[in-house]
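Structures for review follow.
Coordinate-derived values only; no laboratory data. Just so it is clear, the structure is predicted and the values come from calculations on it, not from any experiment. Cβ atoms are built from the backbone, for glycine too; each structure is taken alone.
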Structure P
Amino acid sequence: MAESSYDKFLPPDDLPEFHRPFWDSVKAHQVRLQRCSSCGRFRYIPSEICPGCGSLSADWTPISGRGVVYTYTIVHRAPTEAYQRDAPYPIVHVTLDEGPRMIAGLVGVPIDEVAVGLPVHLIYDDVTPDVTIFNFARWEE
């Protein structure tokens, strides 16, 4: 990986190979999730076996990136100084329109406006030349 001044957590370099298509899709700013070829269930986090039917077959399918906040927490004491600079900040658990849930930060929303049911969408941050991470932001149609 290239040197960077980014001082927050990054995905580890030693993820299983079956995670690579997910992170490649994040880098391309168009998230794809595994979708079981047998039962059609979307799955996140990537896995080798469908938790619904046990199939070993899946396709990487683009998703809308939209969903609603299922639950959230407001972080006041962050895990490192790099994150503490942003505190307090929300972490949201989002139910995607396609069904699975993802956890990420929520940006651009005042703390007092964070709520269960808030419509959100994925946004991308190219934090290093090699790594893009994702967060959520308010979705306004």
Structure Q
Amino acid sequence: MNFAKHIDELEQHVANIKSSAQAAVNESHDKLVQRIDKARADLNTANQSAKRQADAAATDARTKWAKVKADVAAKLDATRSKMDRQAARVDARLAAAAADADESDADAAIDFAVWAVDNARIAVLNAIASRADADALATAAR
């Protein structure tokens, strides 16, 4: 803030008031009433101007605050979205790992089933051969 400029304006304002007061000493009553009415009108104008400036500043502050809130909300949404995407990637990796494990289990079960069927075939053939040998020996022994 430029304080020097504001102090210079204040000094000029005081000088204007001093000059007005010095001139008013020698004026007629009607002229003095006109000067007072003008001073009141000037004060009213200054008050209205100050109110407009204050209203504009308040509106500007509300606008800036709304923008800050919107920016923060957007950043929070972006962060949430990023976290959701990361969680989805983690979920996808976990699901892929579970699928890999299940596929491995299925592959092992199929391998075991193939081994069991192959062993069953050999066992069946051995049983048939043993029965044939037993029957042959039984026939020969009679």
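Among candidates P, Q, the computation of distance in nm of label points 7 Å out along Cα→Cβ at positions 23 and 39 that gave 1.3 used structure Q.
Name the one structure among P, Q that mean count of other Cβ atoms within 10 Å over residues 55-62 of 10.0 was derived from. Clearly, the read-out refers to Q.
Set P, Q, criterion distance in nm of label points 7 Å out along Cα→Cβ at positions 15 and 103: the highest-scoring structure is Q. Using Cα Rg over 2.2 N^0.38 Å as the calculated read-out, with 3.55 as its value, let me know the right label among P, Q. The read-out was computed on structure Q.
Given structures P, Q, which gives the highest value for FRET efficiency 1/(1 + (r/R0)^6) of positions 79 and 127 (r between Cβ atoms, R0 = 35 Å, to 0.05)?
Working: P: 1.00; Q: 0.00.
The maximum falls on structure P.
When mean count of other Cβ atoms within 10 Å over residues 31-38 is calculated for each of structures P, Q, structure P comes out greatest.
Of the structures labelled P, Q, one was used to calculate helix-only ellipticity at 222 nm (-39500 (n - 2.57) for each DSSP H run of 4 or more, over all residues; to 500), giving -2000. Name it. Don't skip to the answer; put the middle values down first.
Details: P: -2000; Q: -36000.
Answer for the origin of the read-out: P.
Taking mean count of other Cβ atoms within 10 Å over residues 47-54 for each of P, Q, which is largest? Intermediate results must be reported in sequence, preceding the final value.
Values: P: 12.5; Q: 10.0.
If we compare mean count of other Cβ atoms within 10 Å over residues 47-54 over P, Q, the biggest value is for P.
Looking at distance in nm of label points 7 Å out along Cα→Cβ at positions 7 and 119 for structures P, Q, the greatest value goes to Q.
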